Each structure stands twice: as C-alpha cells, then as structure tokens.
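So, here's a batch of structures to check.
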Structure 1
Amino acid sequence: MGVDCYIMLPHDARIRDVAKVMGALAGFKKEEEKFSSGDGWHAKVHDVEVEGIEGPALPCSAHIYLRGKTIDGEKDHFVLFTYEAFQRYRGMIPRSTPFWIAMGLRLIQFFGGAMVYNDCEWDHDGPPDVVCQCPRPTNFVEDNEPWCEFQQAILDVEPITKLEIVQAAKHAAYTPDYVEEFEKEVNEHAVSDMVNGILPDEEINLT
C-alpha cells in the first residue's frame, strides 16, 4: 500500500461543485453557461467528469476525472470521492504528492474542511495538519444572490501555481522529478523580481 493524503470537505460541499473547482484549479477552461430555461446561469468547467460507482464494492462513492493536461504534466487524473471515509467529513484520499496536496489545500480554502498530508504519520485521534473554515455561511446554495456569488467564486478560482507545488512538496511523501525543475524556475523568478525591484509574492502558509 502507498502513502496517501486526506482531503476532507464539509458535508454541504456537493460533488459536482467540488469537481468544478478541481477543474478550475487544474487550469481548465471556465465559462458562464445559461440554463436551458429561465434567466439563471451556472459556472461551467470543461474537461471534468463525475462518474458514480455501481455495485457493492464501493458504496456511496464516485470518481472525479480531470481529462486535460495539468501542471504536473499528467493527463487524465482521477480520484475517488467518498461520503463515508471520515467521521465528520466527506472527501478524497489521493496519493501524497505535491499536486494533490496543493489541490487539497486550495479545495479546503474554498469549501472549508481539513487536510492530512501523510496518512501513515497521522494519529487518527489527533488534529489534522490544516483546518480551514468555510468562507461563506453554506456551500449548499440554491438560488438568488447566494447562488450567483457561489458560481462567480468558481469562475474566479485561479489555477494551482508552480510555487504552490514547490511548497506542497515539503509535505509530500512522494517527490516527482518535476518538482526540482519547478523549484529552479520559482527561484529564478524570485531573483529576477528582486533585481527589478518587484516584491516577491507572499509565501503561502502550509503549516
């Protein structure tokens, strides 16, 4: 068995919304799409699929597929989304890689929730590595202004950056080769900014 990370989301985080935010974080195309009837609209994110799992082996679970190329150079990422793996949350248990840790941290910043970097090092009776409060009263929005604000928040999501990948690698059980390349690019960018008198971006706090 490998080493996984835990991405734990609140129960009001709907799987299709989670998938959309994941697609936005992956850098996939986003757009406003009108409903077939009425004046309403929703955030559409391309190249993301949600597929339910049939049969008794994995009840109350589904797969989320990212069908485009992501920042780590991979294509067709997928992860199991489960409603029953955690006592107080629903969520995902992908491999403990920089990509998935960076993805998980941004997801819990958007929806609220918690993150464990390494399931083999975590005491299940102890606190998770990171906990974030939901930035809104609820993720389960239905209509009117809260709906529009939530859909706009999805459209406003910025893709995961190389800096986030480098920072997440400090906590990952696995460090792919691309991390070294990203680290070099991030350092060169920081040096260039200092030479040109530009303040570097504030480092994201992962502790």
Structure 2
Amino acid sequence: MFVAIDRRRNRVVSGRQCSHETDTENYRFQCLFCDESLAYDPESGDLFDYFTHVDAPTRLREGGSSRYHRVGQELISQRACTMLPVAPQNISIGVEKHVGPQSGFRIADVLIQEPIQLVIEVVYQTSVVNLRDRLETAFADGYGAMVAILQNADVSAARVEQHLSRVGSIEVATIDPHRGTVEIGSVIRPETVTLAPTAWESVPAYLA
C-alpha cells in the first residue's frame, strides 16, 4: 500500500513521507480502509508499496483496473482525509464500494460515508466510465461526487474538463502518482450538472 494512518502523528501519510530510520516500530501504522495494522516496509522493492498488512491480506490489490489506478485511489483518499476536520480514524472511507440499491448499484472507486458523503471516480484508462449513470446513482443515494484524473492517464485532465463542460461547471482533480501529489477538484452536485440524456449526447462515449 502507498498510504496509511500514522497513529503517532494522527494523520494519513504516504510511504514517501516516512523514514526507514524512525518509522519502523510495530503497530504504528493503520490501514485507512480496513483499520488493520500495517508495517512500514520500504525495502519491498515496489515503487508504490511501502506498507503491508501485518495480520491480513492487502484487500486493495483486488480492486481497480491497474496499479496506477490503485495508487490514484489511495492518493485521492489521502488528500480528501487531510481536508476533513476530524481525525482519520473517524472517517468512514472505502474503495470499490457499492452505491445505490441492490437492484441498480454502482461500484465507487472511493466512497466517503462519514463525516461527508462523497463518491470519487478515478480515471486512468479510457474504458467506459458511465459517468452520467454513476452521478445519477450517487445523487439518488445522497452523495456528492468528484472526478479525478491520473496525470499519466489515457486522456488529460484538461480534455476531460472540456468534455464535461458541456453538461456543467466541473473542475476535475489531478493525481501525479510519481510525485505523490493531488490537486483537488470541485464537488459535483445535482445543481451544478445536468443529467438530461440529450445534454450528454455530446459527451464522448468513454465518459458518458
């Protein structure tokens, strides 16, 4: 894993913010998504895996479409948590979580349930995103939404914003997986975007 809750500093950190000399004591780190203890293991040889679960498998590897997509999920989660005025242990956040009713649910890349309700969709490969349907499901369930684009994605953030400008005023978040930085985007709400099918006809198929 790339990020973890640092119990000593009481905040979410990335592996690059830790030191092999000072941050390897047992049970200092906690998984942001499942609350299990993590070990800081910078010698694993993996560019994006600094933390490993002590007593459980790393569930996050099972989700997402690629390693970069997974790192994008982790980095946008870290950035969102640093913006919330509560301790990270009091944030209910998960990845690859169901949103909506059983008969018509969608799987959110990142889902924050407390203290705010927010769905974050992370775009890396330009497979079909079905964003209109995802927004409709999120809004019906009481969630706001955000779109995040990895800087090494198949399509640029500027291009996605240009396409989405046809249906609303939307600023996408950008994620640089190599530098570990995130520029946060705007929260999309029912009043800031139209979901009319005719409006989305002009949005490229990979998004709509």
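1, 2: which one has relative contact order in percent (Cα under 8 Å, 6 or more apart), as calculated, at 15? Source structure for this number: 2. Quick check: 20, 14, 7 is what I get for semi-axes √(5λ) of the Cα gyration tensor in Å, for residues 138-177 alone, calculated from one of 1, 2. Which structure matches? The structure behind it is 2. If you work out mean count of other Cβ atoms within 10 Å over residues 66-73 for 1, 2, which one comes out largest? Structure 2 comes out on top. As an exercise: helix-only ellipticity at 222 nm (-39500 (n - 2.57) for each DSSP H run of 4 or more, over all residues; to 500), calculated from one structure in 1, 2, equals -9500. Which structure is it? It traces back to 1.
Taking P(r) over Cα pairs in 10 Å bins from 0, in percent from the coordinates of each of 1, 2, which one would give 8, 35, 35, 16, 5, 0? It must be structure 2, since only it matches.
Given a value of 9.2 for mean count of other Cβ atoms within 10 Å over residues 34-41, calculated from one of 1, 2, which structure does it belong to? Going label by label, the one that fits is 1. Supply the structure label, taken from 1, 2, corresponding to distance in nm of label points 7 Å out along Cα→Cβ at positions 50 and 90 with the calculated value 0.7. Traced to structure 1.
From which structure (1, 2) was distance in nm of label points 7 Å out along Cα→Cβ at positions 42 and 82 calculated, if the value obtained is 1.7? That value comes from structure 2.
Throughout, read-outs are computed from the coordinates displayed, never taken from laboratory work. Keep in mind the model is a prediction, meaning the values are calculated, not measured. Cβ atoms are built from the backbone, for glycine too; each structure is taken alone.
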